[in-house]
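So, here's a batch of structures to check.
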Structure 1
Amino acid sequence: MRFGIVVFPGSNCEEDALHAARDLFGQDADYLWHKDADLKGADVVVLPGGFAHGDYLRTGAMAPFSPVMGPVREFAARGGPVLGICNGFQILLEAGLLPGAMLRNRGLKYRCEHVHLRVERTDTPFTRAARQGQVLRIPIGHGEGNYFAPPDALAAIERNRQVVLRYTDAAGRLADAANPNGSVNAIASVCSASGNVVGMMPHPERACEPLLRGEDGRVIFESIIDWFRSAGRRALQPSVGAP
């Protein structure tokens, strides 16, 4: 399996993602520069954290206009798995590949800490190795992770089961004190209507080794590897007669 990790000017978590995919999970992985015109055979695309284009205008606002996002959109439209982490999540929102938007954290402070997350869906390529209701402990590091959607859009997101992870306490219970940024409905991660595009504010690549005080992020990588080995490889093959 080949990971393609998109790097924008200002990305700063691409090495963490590459290390997890290549060194910890033994998969092929390479960087995709934001000016690249193709995905170089990637089977999964990861948009890592950081400050794409310095987060000028607003977080992730300029990145959707980078040349590589054209192939990313086409890949996603074919059912290819795309994961946006932190700033990558913000980029997917700005690109229209996911619903909603990001606001400044409640309290207007940067939050860098471990949080608890309850798994709401196990049928996406990035959560199939998890258990329904499983509580993960994964770190966050952001200043604008306050997920928002207007009432009608939020109702549709909930109705369509597009919430993948929610902020909870260690027992998996919703609590205002366990919501680090004030996200509506305690939403930490959402997916596209088809489920193959997932954005999450927490950093699973920072929770894959005991040295980093936690390994709960491994389930995200284990899920996509399992997906590719089973249904994913066939799903990404072009149809007979396709150009």
Structure 2
Amino acid sequence: MSLQTNHLIVSYGKKPVIRDFSEKFIAGQVTALIGCNGAGKSTLLRAMAGLSPMEGELTLAEHLLIRSEQHSLIAYMPQDTDAASSLCVLEVVLLGRLGKLGLRLPLSLVEDATAALAAFGLLDLQKRTLNEISGGQRQLVYLAQALFRKPKVLLLDEPTAALDLRHQLLVLEHVRAYARASGACVAIAMHDLTLAAQFSDRMIGLKDGYVIASGLAEEVLTAQSLHAMYGIKADIFRGPSGQIQVAPLLAV
């Protein structure tokens, strides 16, 4: 089920941050949102998740979504996962499907939650509290929670920001596999343009809330669009494996 945004406008007070955004997020595909700090990526994801007021429409499989449906069908992972909590890792993941934790939980649900943790190498941490693990590990826990919900739409804001290189690849491979297997629409805000090109099916480039370019990586990652979005000069080339790579050269 593809997600269509129609003329989305998001403002803080009287200042528009997202301006007339109309794009399609295709079922089973990963779309990377790129752009400099303040371009509107996080604001857009929050609005699509139903966490910020917006104008315009969201339709999923041509069905107009209301706010309550956004919350039930869309899983959102914020960039900031540093909030302190005394909940253990397994409890945090279980809350992805439960409104609250009870004394008795179905065994199948617990098994699914532990499998979600195992996918990211977190099984040994399941009884530790969030306060007892690193920032990168917390990021993985919240990603496991988001995937545990089995959402129709998955929105991730810089999900690899606190991770080492191996875990960045693990996360992006797992998210892409989830999109393919479930038919979910996935949108990821990213700063690493090379990884964005490698793991996304489409890219949308933002600047000051406007769409500068959208399409395949080779259509979006051009010298002209990178200059417009980031104010940089960069080399764009294909490496030995055939993947598009971006090498920033200087600010202009």
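Observations on the model:
- FRET efficiency 1/(1 + (r/R0)^6) of positions 190 and 230 (r between Cβ atoms, R0 = 25 Å, to 0.05) - structure with the largest value, from 1, 2: 2
- Cα Rg over 2.2 N^0.38 Å from the coordinates reads 0.93; which among 1, 2: 1
- When distance in nm of label points 7 Å out along Cα→Cβ at positions 150 and 166 is computed for each of 1, 2, the largest belongs to: 2
- Structure (1, 2) behind the derived value -9500 of helix-only ellipticity at 222 nm (-39500 (n - 2.57) for each DSSP H run of 4 or more, over all residues; to 500): 2
- Here relative contact order in percent (Cα under 8 Å, 6 or more apart) was derived from just one of the structures 1, 2, and that gives 25; the source is 2.
- Winner on percent of Cα pairs over 19 Å apart, for residues 70-141 alone once structures 1, 2 are ranked, highest first: 1
Here, each number is a calculation from the coordinates, and none is a lab measurement. These figures come from a predicted structure and were not determined experimentally. Cβ atoms are built from the backbone, for glycine too; each structure is taken alone.
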